[in-house]
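For reference, the structures are reproduced in the following blocks.
Every number here is computed from the coordinates shown, using simple stated rules; none is lab data. Just so it is clear, the model here is predicted, and its values are computed rather than measured. Cβ atoms are built from the backbone, for glycine too; each structure is taken alone.
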Structure I
Amino acid sequence: MVAPGLLAILVAGCEPRVPEELQPDSVLRERLGLTEDDEVHRVVLVSTDREEARPDSTTVPPGAWVEFVTGDWRIHEVRFELDSLAPEAADFLRSSGQVSSPPLLHRDARFVVSFEEAPVARYPYLVEGNLAAGRGVVIVRPRP
């Protein structure tokens, strides 16, 4: 039997797990080595009367991942707007090689961006493809 005081210390020392809906799927676990402790936010790219990111604003803590996924059969590309970024945020994307995606050519194609060691900032991006460009933003906020 565990003493009540010890149990309280053990529970207090446990970090909360990442909510299930933000945990990586099996593909990201296998290909990128992510675990259930990694936080992945999903943005779906679609074309309606223009290119769209759904949601168009995603707020993440440093260390999280953002997965851009095509939700239709049209071509989409994601490009962060370097001239609209704080200099340290632009430097982060350049140095990590995550400024833009390759063309995402089929449904469920992915572009995954790691915000590990990313500065707290707004990261505006364009979604380009077959129609007028759409816009979105990833906001990296400090951990509480």
Structure II
Amino acid sequence: MTELAMKAYLFGSLFTLSNRLQIAGDALDEKMTVKQWLLVAILYKSEEKELSLSSLAQRMGSSRQNVKKMVSLLAKQGFLSITQKADDKRYLMIRPTVLCLEHCKGREAEEERFITTLFSDFTREDLESLLQGFALLSKNIETLEHMYASKE
């Protein structure tokens, strides 16, 4: 296989694996999709007690519109609270609720099993190499974002 063919294969595989991972992750919990799980995890892992909708979208690598839809659905379920920023009403601030924390605590063991199974045959060196590869991909995607954002 040529180097270009390998790159094209890897490019396509990123999407295929992402779709398969999403399907498997969505089966984990009937109340929360894997993307919603990521959104909640970002909120819990952030140093701030709440994040603006725009900041949350940026950290997820998603559009503000897509994140707003997810936030709205999670808020309807009682998992998130949405408030306006006190000093600037244009900003929507997102925070997980006690119900969300309880729900996530109830599925911690299953989440750990999911992650452990996903990487079960990886050595520490494999994981470190994958992290390095993802860091390179992230840097190059940022370059692409700058290249193609200027064309809008």
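Suppose Kirkwood radius over Cα pairs in Å works out to 17.8; of I, II, which structure was it derived from? The read-out was computed on structure II.
Among the shown structures I, II, from which was the value 0.65 of FRET efficiency 1/(1 + (r/R0)^6) of positions 43 and 123 (r between Cβ atoms, R0 = 35 Å, to 0.05) calculated? Structure of origin is II.
Work out the source of 13.5 here, i.e. which of I, II gives that when mean count of other Cβ atoms within 10 Å over residues 59-66 is computed. Derived from II, not from the others.
Taking 1.4 as the value of distance in nm of label points 7 Å out along Cα→Cβ at positions 19 and 115 derived from one of the structures shown (I, II), identify that structure. Attributed to the structure labelled I. With respect to mean count of other Cβ atoms within 10 Å over residues 35-42, the largest value across structures I, II is given by II.
Can you say which of I, II returns -22000 when helix-only ellipticity at 222 nm (-39500 (n - 2.57) for each DSSP H run of 4 or more, over all residues; to 500) is computed? The read-out was computed on structure II. A value of 14 for relative contact order in percent (Cα under 8 Å, 6 or more apart), calculated from one of I, II, originates in structure II.
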